[in-house]
Every structure is written in C-alpha cells, then in structure tokens.
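Structures are listed in the sections that come next.
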Structure 1
Amino acid sequence: MPKYVMLATVAGAALVAGSTAQAQDYYIQGNVGAVFMGDSSNSGDVNENFVLGLDQGTLTSDAAYRFESDFEIGGFFSLAIGKTTSYGPFRSELEFSYSRNDVQDHDDLQALGADLSGLDVGALLGAEDEVGVTIGRVLEDAQGEVTTIAAMVNSYYDITVPNERVHPYVGVGIGVMRINVEYDPSGLDFVDDDEVNFAYQAMLGVDYDLTDTRVLHAGFRYRGAQTAEVSTGGTLGLDSDLDVDVDQFIAEIGYRVSF
C-alpha cells in the first residue's frame, strides 16, 4: 500500500517540522518493551481445489476454513523524533518501530463443517495411508512468528500535576504497519508472506524529568492494524488467502533527550 506510506511520511514531516515560531523543543526518544499479542482467529478462503488425503474429500475453490493462533510474549523497539509546541502541553512525533512475537500454538482447525484436529495429518499431506500423528498435534508445535515494522504519527497531551518532575501523558497515533506472517507448524512451511496496512494506537503513561532536557518514562499502549491478508502454500500446497488479526498490548519504558 504505497499510498499509506506516502501519507504517513508527509503527515509526520508536517507535524515534526512545523514552523519555527511554534517549535520550542525538539527531541529524540527511544523505547523498549514487551508485546502481548492477542489471539488471532485466522480465516482462509481456498483459491484452488485441494484434495485431502485418506479419502476425506476435497476443499473446493472458495471453501472456507479457520483456526486459532496463540503467541508468546514478544519484544518491541521504537525510535521517534518529535517536538513540543507553543499550544500548551502538546507534542507530536514521527515514530518507527519493530516488534516480534513467536507463535505459541495453533488449534481448532475447522473445515468442511467439522473440527479436523483429530484427523491424521495424512489428510493434509494428501497421503493414502495414515502418518500416525493427528493434525492437532502438528498444530501444537507451532513454529513461526509474526513481525511488524511500523511508521506512526503520534500526538501527546502532557498532564500538569503538582509535582513538577512528574508528567502523566495520554496519546494517540496513526500510520502504516508492515505485517510479516510465518506459520510453520511442526516445520511444515504454510505461510511466509507480508502486507502493509493502516495502523493505529493509543498510549498512556508517566514521564519523569531527570533534568531539563532528559526524561525517563514508563507506559502502556494498545496497537492494532487492519487484518492482514496473506497467501498460503509451501509444503502443504494449499493455495488460499488467509486473514490474520493483529492486536498488541505493549508495556514499555523509554528515554527522551530534548535539544
């Protein structure tokens, strides 16, 4: 989605640069954090007929299937450049970030109106004879990851309190996110694709002034994006479009330097 990238870049440049009369302080801020990624209810549509093994029938073109994915706690890193303004306790910034969450497990594979988790995996491999391992067991060994790279334009409001060193804040942001999905259950290559989508976030936390130009902060943010539509294939040979949800809850700490 190149137009999303262009819009985010232009908006970010306008907010961060501003006019000389409005700018009081520019700053650079770095954040690190832990990402708690919400479960993804993956849903797919088959593009070409897929013949199941063990005489289990055929997933015809446009047939639907779904399964659930859980994720490990992941890591988050970001770098932002921003400015305060003369319009009170407001500031804005352009932020670039990276996150990664490993897949913990997949389960509840539904297709043809039934739960396929108890079937022998030979059905997915197109085998004539049973392999001796259920689809559910293969899905439990959920190798893979979801990684994101985002460019966001953020605006903050710093709340005034009696303690001059402490400043609670709230903020919102919009931008674009490149979502890369790798699903390799039990080492079977199923998904390795990415999509760039619109993204949004909301932040809250507390800043602590170490000096006039250096600030330490701790906070939380919720971040989401439009559902990523990725292509499947690989070892299983299932040609389909798969929708993957991206909802993240991030606990973070950061350090800001004004200049």
Structure 2
Amino acid sequence: MKKIFAQISRYLLFFIPLHSLLLLTTSFSEELYNLQYHPTDSLDWVILIYLVPAIAAAFLNQLIPYTYFDTTKHRIITVVYLSIGIMILFWSQSHWGYFLSRPSIPNSIKEVKRLVSELSLEPNIFPACNLKSKDRDWQLTSSKRFDYDTTQDRIEYFLDNISISLNQEETNWRKALNKTSFRLNISKGIKIHDFIQKNYTFEKPEAGYNRVCPFSAVDIFEFIDFDGNKIYYVSYSTNQLSNDHYAHYEFIIYKNENGYQIKQSNRFFTM
C-alpha cells in the first residue's frame, strides 16, 4: 500500500502542474477554452486537458524514484489532493450538472433525415407566462464561430455540421427557417410545451428569484426520421434560479399513435 501511495504521489507531482498549465494556456485562446462547451459528443476538451497531461506525467514520473515519495508527509499530501479532486468533480456535477464537460445534444437527434419546421417562443408578460411566438433571423450567425458557451446556439452548430434535407426548393436551413412556410404551428408548439411541463420536473428557483415565468426562451425544431416518424428537439433557457445561475434543458420528443414521448433529455447550468 505504501508503494502505491508513493507512486500516486510521484504521478501527481507531474500531472497537476501540467494540467494547470494547460488550463492556463486555454484561457488565452477563446477557441480552445470553449471546447468544454462543445454541443456534440466531442472529446477534444477531455483529451487536451486531462488525457495529454496524464500521458505526459506517466512518462515523466520515471525520472524520479518512487521511493523518494515513500514518506508520511507525501502520503498525507496525496490523500488531500485526491480528496480535493473528487470533491471538485462531485461539486461540478451538483452545481453545473456535469463532471468534466457539458453533455452533448442528445444523440437520438442524429436519426433525423429532414428538417420540417421551427418555432421560437418567449414569455408574454400579460397574461402571465403565456408563451408567444418570436421572430428570429437565422441567417445572423454568431460572429464568434467558436462561442459554444451560448446555449441557444447549440442546435445551430449541430445543424451546420450535419447533412440534412429540407425540400426541393431549399437547401440552406437558415434561409428556409426565415420563411413563414417553415414556421411550426404555434398551437402544436404549445401542446408540446404543455406535455413537457406535465411530464418533467424543472429546477425551482431559490427564494428571491421567483418569477411568474421561469423561462426566457423556448425553441422547438420539428424533424422527420428515416422511417417517416416525427421527432422534436426542444430547448428551454431559464431566468436566474440563484445568483448568476441559469438552467438549460434539451428534450428529444417522439410522436407516435399514443401521443408524445420524451426520448432523451439534458439539463445543465450556466452563469
């Protein structure tokens, strides 16, 4: 056991500085820093920040004999470091909703073949929290192409990076969604919203942050899969739940003869 602790202590001597150095380096590059928020199941952030220093440390720790770390002091330091690391992981899961990086857009959306329509909703002040349609210019792409931290843009990055059909007249999904013919019927959108409200429990805001309507924006995309079934991607962005703490939800909704069904869902938090 002492030998194992000594080897772990030696390994951490190299891993922690390398890991910290890479974190510091990415803070100077917006493109690299935002990899942790990538909306797909990309492992680039995990590889860069964790795997690279882990492999480097595995080679470098051979430079120092492990017996140098076979002391009570080093064992205590190792236990403290490991405990802090585990606590940070669980705190991240509790506070942000994930351990190392944000969850990707639910993978069942990859089964879609054709984009049919879209509907953006926002709360109406009067009457309280009634959702109304909102016009969005989908051709106004983000000037910061790697700003993955913008939650409402997650579906845009996904659509830009996959091959998806529209109809014979349209090939560009951004141009198509600016046409009223591609607007999802608002009554259908409200039905989907009501279904989610009844079948999913959203996070409650802390005292002092309660609002009549917790949502700041809702986006619904209607797709058809290769079997002709309808699939809906629905995202919710909330108002503050606590100080500088917002929630973002994503749902993949299937429609069948029995009505709607939540196939997959995501939840994470942002500042």
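Each of 1, 2 could give Rg and Dmax of the Cα atoms in Å, for residues 35-106 alone, but the derived value 16.1, 48 comes from 2.
Kindly point out which one of 1, 2 the value 6, 23, 28, 20, 12, 8, 3, 0 was derived from, the read-out being P(r) over Cα pairs in 10 Å bins from 0, in percent. Of the structures listed, the value fits 2. Using the calculated result 35, 14, 5 for semi-axes √(5λ) of the Cα gyration tensor in Å, for residues 83-122 alone, pick out the matching structure from 1, 2. Comparing all candidates, it corresponds to 2.
13.0 is what came out when mean count of other Cβ atoms within 10 Å over residues 195-202 was calculated for one structure; which of 1, 2 is it? It must be structure 2, since only it matches. Between structures 1, 2, where is distance in nm of label points 7 Å out along Cα→Cβ at positions 155 and 187 highest? Structure 1 gives the largest value of distance in nm of label points 7 Å out along Cα→Cβ at positions 155 and 187 among 1, 2.
Source structure of the calculated read-out (helix-only ellipticity at 222 nm (-39500 (n - 2.57) for each DSSP H run of 4 or more, over all residues; to 500), -3000) within 1, 2: 1. Looking at structures 1, 2, which one was mean count of other Cβ atoms within 10 Å over residues 27-34 calculated from, given that it came out as 16.8? Going label by label, the one that fits is 1.
Quick note: the coordinates plus some simple rules give every number you see, no bench work behind them. This structure is a prediction, so every number in the text was calculated from the model and none was measured. Cβ atoms are built from the backbone, for glycine too; each structure is taken alone.
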